[in-house]
Structure I
Amino acid sequence: MKLTSTTCIALAVAVAKVSADCFSTSMGYPCCSPNNTKVEYVDTDGEWGIENGNWCGMPPKVTCTGQNQGYQCCNSCNVEYTDGDGPWGVENGQWCGIKSTCGNNPQPYPPQQQDPEPEPEPEPQSKYPLNPPPVTGGQTGKTTRYWDCCTASCSWSENTNAPHPVNVCKKDGITRIDGFSWRNGNICDNKDPNNAGYMCTDNQPWAINENISYGFVAAGFSSGSQKQWCCTCQRLEFTSGPVKGKQMVVQITNTGGDLSNNHFDIQMPGGGVGIFNGCATQWGASGDGWGERYGGLKSNQCSTLPKELQEGCNWRFDWFKNADNPTVTFERVQCPKELTDITGCIPVDDASAKKLPW
């Protein structure tokens, strides 16, 4: 726009054009950086972008008269003068360029910027390692499997040094018997089925991850006594068969004269009832239990078991890979809370045992 003396007289208003960096600074919004070209919103003031979660004015574009000459754009569409550059207005005693958007429906100021969506919190890392450290300096032993539904020997207070023996359940396998004693008796000693003690169904094994499981066992050792063994926990590392390298942390809930030295009889439904068969009374199992009396099911027929026992039965054919009495290296460890919460039994010397490496 080139003003002649005639033009100046005709306007009768001696006002000066002023320049600005970008339209948004006068409204308290910063200018967008030059490399930000993404337009998020457009109104009568101009084009808006977002940086760091805040609104910013886009760098000047030729959107109003004289903007490329350094003049501000008018807030209104009132034309005071027109020349070869385009229409002009006057605001606050200064020339300003009429926007090219004038004539369109004006838009309000950009809405108040909402806080950006928070970044999702990372998934908490499991305390259980996928590749647990090996058992070092332990002893060697062997394993078998069973589930006879009988009251475990460590459920008798006379058989353990722990303040509270292993929990015993009623026939439903869920309801705990408080103050269990010889008066209740063991279902496997042909006691009254409505008052006798049974193995609790939550004594089944379960997988922690691909390489770690928790569970319960009957056990016998080359040294010590039943009172010393009952309720202690052992970390087993399998050393043969399809589970070689996997580990299992177990709590001893039972002992027996048919167990040899360093022998762990893992409790798993459908693993064979062995000498006694309390499952016939509790669940109506056959005289030999489910499958063979010693060894139990040969294939995954867990659907033939009561639904309350199927999860632990499936564990045998999933995580345990139907391993047939694998050997182990083992060491005593402090009992995980996950096990003692089920049995209610914590050894008196548990704190002096080796801590688990996870």
Structure II
Amino acid sequence: MTFGFHSRDLQTYNTLGLPGRGQLAVIENEQDLHRLREALPALSGRHIHVLGGGSNVVMAPAPQHRILRIELRGRHLVAETPQAYIVEAAAGENWHDFVRWTLEQGWPGLENLALIPGTVGAAPVQNIGAYGLELSERLHSLEAMQLASGRTVTLHPTDCRFGYRDSRFKQDGAGHWLILRVRFALPKAWQARLSYPDLVAHFREALASRRTPSPQQIFEAVCEIRRHKLPNPDLLANAGSFFKNPSVDPTRAADLDARFEGLRMYPQPDGAIKLAAGWLIEQAGWKGKRLGPVGMHARQALVLVNYGGATAQDVWALAQAVRAAVQSRFGVPLETEPVALE
């Protein structure tokens, strides 16, 4: 097959553990990238899906996309300015390991994003965020290959069109971009991000006595909270949060708040009000509920899990049932986070 694509069993390449078989090639080094550039004219018009850790995809049984698995490695300090440490990581680096490494080097700033599954290269695609911080706030720049031309370009945050769990890499669709390496500006004037309710509760005593937790303490707290709330995909197959937190305007939020006691709302800088999708799903009766081999997790209703033997069809059937229940009860549409690999 062209450029080392081979038919492979893809079940172990997605954290939902869904069966699939398709054409896959692995990018491990600069030589592989050179070979890919040479092969691009022959691949023109063929759908390509770039795959990192497989933690944000719903795998079809026989994907028509050719799949590029990114395993580029490397991480180092690129530069130091009066304001920040500029740190670079290759796209194939494990995200959580990279966050831990930055703290070990004395470069805090990513600790709120600890234990998010996936790779460094996939992180900007999703604009990952958790516990009061989004990746876009720390991004310095990234290098990406345009798969249509093979040209490598440098993109800065404004070029990436970041949104809530969104970026130009999603907006432009599969087959447009291959992220190669990502740079982060980690602030020297570090300030703890502790506004998220779970972190406020965790550090209640420290905050009451006006003690600021260290970056390492925040890192450990985020890991502890995530391990308690979210199932380990190595033990129970899942793709993390399956739905985005929906946003509504203040008038709609006030109406819902008056009708539903305990509604969890988070005001946004743009004036919109974000609602907790997990709470909506729980109130709609789906927390811990199964539909065949899949279900919404008993501890975190936002997480769709595969109890064994599920297919993409099972996943989408459950997602549709949950969306319909939330729409019926609250009149609020839900969007899925994972993308379909078809």
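Odds and ends about this structure:
- Comparison of I, II by distance in nm of label points 7 Å out along Cα→Cβ at positions 120 and 304 - largest value held by: I
- Source structure (of I, II) for helix-only ellipticity at 222 nm (-39500 (n - 2.57) for each DSSP H run of 4 or more, over all residues; to 500), computed value -2000: I
- Identity of the structure behind 32.4, 108 (criterion: Rg and Dmax of the Cα atoms in Å, for residues 88-279 alone, calculated), options I, II: I
- Rg and Dmax of the Cα atoms in Å derived as 20.5, 64 - corresponding label from I, II: II
- When mean count of other Cβ atoms within 10 Å over residues 32-39 is calculated for each of structures I, II, structure II gives the greatest result.
- Comparing volume of the Cα convex hull per residue in Å³, for residues 176-271 alone across structures I, II, the highest figure comes from II.
- Among I, II, structure where distance in nm of label points 7 Å out along Cα→Cβ at positions 96 and 224 as derived comes to 8.7: I
- Across the set I, II, distance in nm of label points 7 Å out along Cα→Cβ at positions 64 and 80 reaches its highest value in structure II.
- P(r) over Cα pairs in 10 Å bins from 0, in percent, for residues 48-191 alone from the coordinates reads 12, 45, 33, 9, 1, 0; which among I, II: II
Every number here is computed from the coordinates shown, using simple stated rules; none is lab data. Keep in mind the model is a prediction, meaning the values are calculated, not measured. Cβ atoms are built from the backbone, for glycine too; each structure is taken alone.
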